[in-house]
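**Student:** Listed after this line are the structures, all set down as structure tokens.
Every read-out reported here was derived from the displayed coordinates using simple, explicitly stated rules and does not represent laboratory data. Please read these numbers as outputs of a predicted model, since none were measured by experiment. Cβ atoms are built from the backbone, for glycine too; each structure is taken alone.
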Structure 1
Amino acid sequence: MAVRRKVLVIGGTLFIGRELVARLLKDGHDVTILHRKETHPFGAKVKQIAADRNDTPSMQAALTGRAFDAVFDNVYDWERGTTGANVDATARMFLDRIHRYVFVSSVAAYGGGLNHYEGDGLVDDRHADLYARNKAMSERALFRLHQRYGFPAVTLRPPFVYGPGNPYYREHFFWDRLRDGRPWFLPGDGRRLMQFVFVRDLVAAALAAMEEPAAVGHAFNVAHARSTTQAELLESLAKAAGRNTRVIRMPRELMQRMGGHPMGPKLYFGHYYDLPPITTMIAKAQRVLKFKPLDFAEGLQASYKWWKAHGQRKDIDYSFEDQLLARARMGESGL
């Protein structure tokens, strides 16, 4: 019979956190969430602590006198950045009195490149990308605590996370356009690689990391074993919806010169989807955590089903894409 744990989830009301809390409740654990809001959507079964994880005095005041068996640290402040110092300060509040500390990092910590293993180097403290730098520094802080004090840290490195409830405008970006009869734009030759993980698989890996003794002091890549090209992604998204659409290939440099940007507001391939590739090998997670990712097609079908039932229709400004279409027509006419 599984051990019932007293668990703290830092950041439990959004995408990954919401799925994690639901699974912890289903498995019978005693769950508390820590976030900045005064309410949460889980009802009386879940306790809460209001604190700002980027504010160490706030965290100390909120956590003093509280004990937990496990902490899941999966929140990142996109406005201010959550630094290695923030994570280190939080972890130190649990030295010598916790069974496991599971930190959700990112493949961004590698900085770029293909087929990374967990032993590959992470970006240094001066890296230009703040998110990559903060994730790498956070991991180093946790593993220093493990080396010095035996702190039971585990880090997970997911790529693009997808699934029901995704708050980022990614797979829904394409399905909105499919619904509205709009074409999709494919940057360049469509061969840029991407790698994904289904949100429920990431949660399953986190729960395994909470219990597996051999996981302590280790990082794990968690993803679908096979990466996919951007062209293959569009094929998979269309197949999940059971629809066909027109795909227009266009140089990404041209789309960006016309004002397009991966972060928006003039998106052309979903929110932050068109990035230089970072892919990983997942054999370690398969071996140690018994990680068995869902088939990508099944994950997308579940995501599409959720979007059909719960996705809120909104007015979309297609003026930028109309400019791209006009430019594409000029190319087709030979002008």
Structure 2
Amino acid sequence: MNLKFFENLKQIKGDASIRKFYRKKDKNKNSIIVFAKKEKIKNLLIYDAVNKILIKNKIYAPKLFSENYRKNFIEIEDFGNTTIYQILKSKKKNKFFFFKKIINLLNKIQSIKDKKIKSFNNKFYKVKVYEPKFLLTEAKLFCDWYVPKNLSRKRVFIFNRKLKKQLKFLISKIILKNDTFVHRDFHVSNMMYHNKKIGLIDSQDALIGNKAYDLASLIDDVRFKTSNNLKNKIYNYYLKTSNKVIHNKFKNDFEILSVLRNLKIIGIFTRLAQRDNKKSYLKFIPYAWKLINLRINKNKVFEELLKILKLDFSKEVNR
């Protein structure tokens, strides 16, 4: 992409990824340019392929207007600037009204049967399965980045050996099958409010996984603090509206996946601060610990994990 092209675009705030976003304005329509020189298969090609699956299933996701994969960008529909996160932050009351809409959207996503679609390079993209090894690799980011930053070298080795064993144990205790379309970053910062509809963005990491995963992403969202009462209301509304949920099995998986996800997030946000100098993400880590505490103190499956964490992170797990 040449410099003159950039002169006609306005860069807009991005996310934690390496992508860059630009707003393109003309008389007929606004659009978004997504630019990714690195990991462009995921950030451009797969992103559009997943959006096509969502759109095919009547879920509001950005349409592709044009692509220049060779020059590292795609042009997609512009959903404006208003996120559901911004709306909920401004509301003192009636947050549950929007969360019901979000759960209804989640139910639509979880009814998706399509796993394969033709992408703009005229090849078929098949959504991968969220295998246990992926869950483990993600959770181990806590060991790789957060632990070395907070413990001595000697303690790092001892702690990580115990924790990795426990992570494998927790993953082995997950009950439900990987048979559901999972967005993987299903939280209110990735939802836009546009044309009186909720539009879903940032879908490139979608996999076929556990039915509880996206609900855990939504309810135990590290970026948006909610009361335990609201968390319970959202959870119960999901149980009421979702099909074929066996409550005790679902609750087990929901809690395990929430803990694994927030350990991963602590690792990722530490990495963003250290490796990429994006230190603003560090402010979310205390709430990630609070969310871990919320789940591990109520479930016997976490007894050993709690012991391990208390040895070296007693301040964090006793909050």
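**Student:** Tell me which structure, out of 1, 2, gives 4.1 once distance in nm of label points 7 Å out along Cα→Cβ at positions 171 and 195 is calculated. Don't jump to the answer; show the numbers that get you there.
**Tutor:** On the way: 1: 1.9; 2: 4.1.
Of the options listed, only 2 reproduces it.
**Student:** To which of 1, 2 does the computed value 20.5 (mean count of other Cβ atoms within 10 Å over residues 83-90) belong?
**Tutor:** Details: 1: 20.5; 2: 15.5.
Structure of origin is 1.
**Student:** Looking at distance in nm of label points 7 Å out along Cα→Cβ at positions 51 and 179, point out which structure of 1, 2 has the largest value. The partial results should precede the final answer.
**Tutor:** On the way: 1: 4.0; 2: 3.2.
Biggest value here belongs to 1.
**Student:** If helix-only ellipticity at 222 nm (-39500 (n - 2.57) for each DSSP H run of 4 or more, over all residues; to 500) is calculated from each of 1, 2, which structure is the one that comes out at -14000? Working shown, then result.
**Tutor:** On the way: 1: -11500; 2: -14000.
It was calculated from structure 2.
**Student:** Further, regarding this structure: When FRET efficiency 1/(1 + (r/R0)^6) of positions 11 and 299 (r between Cβ atoms, R0 = 35 Å, to 0.05) is calculated for each of the structures 1, 2, which structure yields the highest value? Spell out each step's value before the answer.
**Tutor:** On the way: 1: 0.95; 2: 0.20.
That would be structure 1.
**Student:** Upon calculation of percent of Cα pairs over 19 Å apart, for residues 27-146 alone from the atomic coordinates, which of the structures 1, 2 produces 52?
**Tutor:** Matching structure: 1.
**Student:** Tell me which of 1, 2 gives 4.1 when you compute distance in nm of label points 7 Å out along Cα→Cβ at positions 259 and 291.
**Tutor:** 1
**Student:** Here is a follow-up. Any idea which of 1, 2 comes out highest on FRET efficiency 1/(1 + (r/R0)^6) of positions 59 and 155 (r between Cβ atoms, R0 = 30 Å, to 0.05)? Before the final figure, lay out each step's value.
**Tutor:** Values: 1: 0.95; 2: 0.05.
That would be structure 1.
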